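Listed next: structures, encoded as C-alpha cells.
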Structure P
C-alpha cells in the first residue's frame, strides 16, 4: 500500500513531477507574456511614430519608389 501511495499513478512522486512541470510552465508563460508585452509596445510605437517606422524600414534595406540610395565605400 505504501508503494502505491508513493509510486502509483496518483502517488507522491507523480504529484511532485506535476508540480515541477507546473513551475516550469509558469516560468515559460511569464517569459512569453513579457515578450508579448514588448512586441505590443513596439507595434504601438510603429503605429504612432511615422519617423520611427521609416527608420526601421531603412534598417531593413527598404526604400520608397521615389527615393534614391547612395552607398559609399569606406576608405581603407
Structure Q
C-alpha cells in the first residue's frame, strides 16, 4: 500500500495538467533557494523526494517537476 501512494501520485502529476507560467516561476524560485536542491551538470534535482536523480528519468528534473500541476514539494515549500 505504501508504494501505491507514490505510484498514484506520480501518475497524477505526469499525466495531469501543466501549471501556468507564473506558478512555474514561483516553484522554480523556491527550489533554487532550497538546501535540498542538487545540481548534476546542467540539471537540478531534489534530494528530499526519492526520485531517481538521472537524466534518464526526465520527470525528476526540477524544471519538469515544477511544470506538473499535480506535483508537490515534499518539503511543503510550494504551499507557502
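Read-outs throughout are calculated quantities, based only on the coordinates presented, and are distinct from any laboratory measurement. Keep in mind it's a predicted model, so treat the numbers as computed, not measured. Cβ atoms are built from the backbone, for glycine too; each structure is taken alone.
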Item checked: Of the structures P, Q, the one that 4.8 was derived from, the read-out being distance in nm of label points 7 Å out along Cα→Cβ at positions 16 and 56 -> P
Item checked: Structure responsible for 1.5, with distance in nm of label points 7 Å out along Cα→Cβ at positions 24 and 64 calculated and labels P, Q on offer -> Q
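Using the calculated result -11500 for helix-only ellipticity at 222 nm (-39500 (n - 2.57) for each DSSP H run of 4 or more, over all residues; to 500), pick out the matching structure from P, Q.
Value -11500 for helix-only ellipticity at 222 nm (-39500 (n - 2.57) for each DSSP H run of 4 or more, over all residues; to 500) corresponds to Q out of P, Q.
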Item checked: At a computed 3, 15, 27, 28, 19, 7, 1, 0 (P(r) over Cα pairs in 5 Å bins from 0, in percent), which of P, Q -> Q
